[in-house]
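What follows are several structures.
Just so it is clear, none of the values below were taken in a lab; they were calculated from the coordinates. Keep in mind the model is a prediction, meaning the values are calculated, not measured. Cβ atoms are built from the backbone, for glycine too; each structure is taken alone.
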Structure I
Amino acid sequence: MSWVVLLLSGVLEAVWAAALSASHGFRRWKPTALFVGALVLSMAGLAWAMIDLPTGTAYAVWVGIGATLTAVWAVVTGRERAGTARILLLSLLIVSVVGLKAVS
């Protein structure tokens, strides 16, 4: 169950990162509210997952999921380009996260 919570918390990390960008420095209330809600839930999920999982592994997986999904979101929305190097490095990040799960 800890891995499921960690996965969802990583997804929420990407949500709060995108909402933070959309808030334009906390000047727009809807993205700001989404940022605060997703941040609290993401941190709570990470903390809960760390009860059963090693801190280093949990944090690395949480950051890896969040960073990958945030970068994918930027490409999907057209804010960043999907170059060969970006796709290769994001794939490496995904493989690393799966590898951490496999060795845990």
Structure II
Amino acid sequence: MAQPTFHVAHEDYGSSGRYVVTLPGIQGEAELTWRNGGPGIIVADHTYAPDSMRGTGVAAAMVQRLVADARARGLVIVPACSYVRAQFERHPEWADLCADG
């Protein structure tokens, strides 16, 4: 079975931001928040999916978008959120983007 594709929106507020997913017919939104951790560093500090979205893959999709954006912008990520840290542990190919801090 193929992994569903989600539209992951990115809201950038300058020194912080978030990735957001909403699903048709499902109330609420999933989000992954981040903040600036210094030059070239972003801190992924919180991931949330409402019960109605759990198990759909939205959280993993947000982390994948975060990683892709960081790679494109030449940034590294501090996985302060336990979910983001767990995803980094599952994806050794992202090791070059992980900044422990």
Structure III
Amino acid sequence: MAVTPTDLVKWLGEPTTDTDLMAQAGQAITMASAMCDAYTRGQHVKADGITTRPGVDAVVQMAAARMLANPEGLRYSTGVVTFNQAFEGFTLAERIVLDRYRRKAA
């Protein structure tokens, strides 16, 4: 199941009626998917070329959520959550998932 902008926006607790936010969510998902593709050298999808392997959609959603939550990379706080930096790469947990599918030698 691929991550959709609706899934991402709902997961962040935002209204899906905001068309600008939905468009940004789509862009964040595209970027996170492209980064997963590059990191795993295309091995994150099954043989059909469409279906992602287990855990990859969760990585895409988490990375896209960080991109969407703070696209400018500015430091700010909202409630108990503080954003200190822009998206700088995959977290350790995300890399553990992606490393399962990464080709390390040609």
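I have 32 for relative contact order in percent (Cα under 8 Å, 6 or more apart), calculated from one of the structures I, II, III. Which structure is it?
Working: I: 32; II: 22; III: 28.
Source structure: I.
Which structure, out of I, II, III, was distance in nm of label points 7 Å out along Cα→Cβ at positions 10 and 42 calculated from, if the result is 1.3? It would help to have the intermediate numbers written out before the result.
Working: I: 1.3; II: 0.5; III: 3.3.
Considering all the candidates, the number was obtained from I.
Work out which structure the value -15000 belongs to, where helix-only ellipticity at 222 nm (-39500 (n - 2.57) for each DSSP H run of 4 or more, over all residues; to 500) was derived from one of I, II, III.
Working: I: -28000; II: -8000; III: -15000.
Of the options listed, only III reproduces it.
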